[in-house]
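Presented below are the structures under discussion, each in the form of structure tokens.
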Structure P
Amino acid sequence: MQPEEKVLKKFAQQGLTLSIAESCTGGLVGNLLTNVAGSSAYFLLGIIAYDNAAKAKLLKIPLSLIKKHGAVSQAVASAMAQGVKKILKTDVGLGITGIAGPGGGSTAKPVGLVFIAVSHGPKTVIKKFIFKGTRLSIKNQAAQEALKLLAK
């Protein structure tokens, strides 16, 4: 069973709803989720907030938080998950931010660095990953890990 099928099964069994905010994956997680028939029963909203202004305006993430920690950070991933969850008051919110490359990396934040946050109720779990490979490979790896986190 594919991770997106496991997500459908889990969310359907538990009667949960989901919204997602993607940056570096560019909508790939939403695409994978909606490839599975029945996903409309739980998946309510997907936002691609690629630009910092979009993160601030749509997800209500303070620009001061982005300036302090950077757009690719644990704090911003968490705020993305919590912000998107609030829009439609879904049970679960997912936030993904990272550097898919090939440029944009630094010593402190290398290409492949991705933060994935899942917010359910008052709790938010954030995972840090450093993926290797091409831009497309990094996006795919991040989307797969996001699905695995949702399926847990």
Structure Q
Amino acid sequence: MPQNKVTHIKRIDWNKLDLSPEVNIAAQMITKDIIDGIGSGKDIDGRPFKRLSPVTVEFKKKKGSLHPEKPLWDKGIMKEVYVRPHATKAKPLADIRVPEKEDRVAIGIKHNTGRDVPKREWYGVGKRVQKKLRKEMKLRLNKKLKIGKAI
């Protein structure tokens, strides 16, 4: 049996196993991926966002948009996704949130689902970050289990 396999899973003391650091790292990786995707104009799976219509670009220009041609970048607020609360040992859960400024949550949902606009899946756990997460979490969990923090 390969050395990196956990062979005595029954001996793990699950009450001692604190996975909150890994949850927080995963949340930060996902948040960074969302922000990078918006900045590069790509959805969560790395596909370019559908272009804005000329009418929308003109409307955004008139209202003073910073980047009228870029989807999800009217005022630069959508890229301000954040993690609240952070995971703790007692509550190993992190929540990635959309800024609650103005109507950003509604706009985010509209684009993510394609309701009344071309679908632009910008929020979620995409393929590019899933691969990184699998690798990072496997390394961290193997290390945590090998050094006996929970055995």
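Some notes on this structure:
- If log10 I(q)/I(0) by the Debye sum over Cα atoms at q = 0.29 Å⁻¹, for residues 53-100 alone is computed and equals -0.97, the structure in P, Q: Q
- A value of 4.5 for distance in nm of label points 7 Å out along Cα→Cβ at positions 13 and 45, calculated from one of P, Q, originates in structure Q.
- Per distance in nm of label points 7 Å out along Cα→Cβ at positions 29 and 133, the highest-valued of structures P, Q: P
- Structures P, Q, by relative contact order in percent (Cα under 8 Å, 6 or more apart): label with the highest value: Q
- Across the set P, Q, distance in nm of label points 7 Å out along Cα→Cβ at positions 61 and 77 reaches its highest value in structure Q.
- A value of 19.9, 66 for Rg and Dmax of the Cα atoms in Å, calculated from one of P, Q, originates in structure Q.
Quick note: the coordinates plus some simple rules give every number you see, no bench work behind them. Note that the coordinates shown come from a computational prediction; the quantities given were computed from them, not determined experimentally. Cβ atoms are built from the backbone, for glycine too; each structure is taken alone.
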